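What follows is a group of structures, each given as C-alpha cells.
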Structure 1
Amino acid sequence: MCVAAFMPGFFELLIVCSMAVLGVVPFWMICSNAGFPGWISLLILVPMLNVVLLFFIAFAEWPALKAQSNREPSEH
C-alpha cells in the first residue's frame, strides 16, 4: 500500500487554504463591524461551531449597534 497516494499535493493544499481564507475573511469583517472580536470568525473553520457562530451573530445583541444608539441624541 502506497502512503503517498493519500497525501495531498500542492494544488489540493492551495485549494483548501484559499477556501479557508474566502470563508474566514468575510466573517472577520462581519464580526468586527458588529462589535465582536474578529478572532471569533476562526470558528467558521470548525465543523458545527460554524453553525453556532452563525446563530450567535444572527441573534446576539451587537455591541456596535448598542454603542451607536448611545451616541445618537434623541431628536424629539
Structure 2
Amino acid sequence: MRQTSWTVEAVRDLGLTTDIETAASILGIGRSKAYALAKEGDFPVRIIRVGRSYLVPVPAILELLGVPLVISATVK
C-alpha cells in the first residue's frame, strides 16, 4: 500500500502488522533501502521474518513516531 502522505488514523487502520514496503513508506524510506536495512538487522523498528517475507508491527511504527497507543476497552 503506497500513499504519498500518511495520517495517524491511516496507520492505525492497517491493523496489527503491515508489510515492509508499507512501513518504509510511512517512515519515508525507499523500498530497496528498507529491504537492505531489514537484511542487516537495522530497520528502525522490530520486524518479524515469516519465510521470505517481513512483517512490521504497526504499534512499533506508531511508537517510533511518538504517537500514543490508544487502548480501548469495553466495560460491561
Structure 3
Amino acid sequence: MLVVSAIALLSAFTIPFFVHTGGGIARWIAGLLIVSEIAFWTGGIILGKEVARKYRRYLNPKNWSRKQHKSSNDGE
C-alpha cells in the first residue's frame, strides 16, 4: 500500500505535462492526492502500531536536533 501511495503521489507531479485543461489538471491531481493519502494510511494500519509510533517520533520537532544513535557495530 505504501508503494501505491508513493506512485500516486509522484504521478501527481506529471499530470500537468499530460492534461491540458485547467479543470482536468485539478481533478486529476486532487484525485491522485486523495488516493495517495488513503493508500498511505491504510498501509500504516496494516503495518501496525510500531511503524506509526516510529513515524510520529520522526515527525516530532523535539527529536530533530538530537543525534541519531547507530545500532550497528562499525568498529568503534
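Taken together, the values in this text are just the output of simple stated rules run on the coordinates, not laboratory data. Keep in mind it's a predicted model, so treat the numbers as computed, not measured. Cβ atoms are built from the backbone, for glycine too; each structure is taken alone.
Brief remarks on what is shown
- Label whose coordinates, when helix-only ellipticity at 222 nm (-39500 (n - 2.57) for each DSSP H run of 4 or more, over all residues; to 500) is calculated, return -21500 (choices 1, 2, 3): 3
- Computing distance in nm of label points 7 Å out along Cα→Cβ at positions 14 and 62 across structures 1, 2, 3 gives 4.2 for structure 3.
- Entry that produces -0.66, -0.75, -0.80, -0.88 once log10 I(q)/I(0) by the Debye sum over Cα atoms at q = 0.15, 0.17, 0.18, 0.20 Å⁻¹ is calculated, selected from 1, 2, 3: 1
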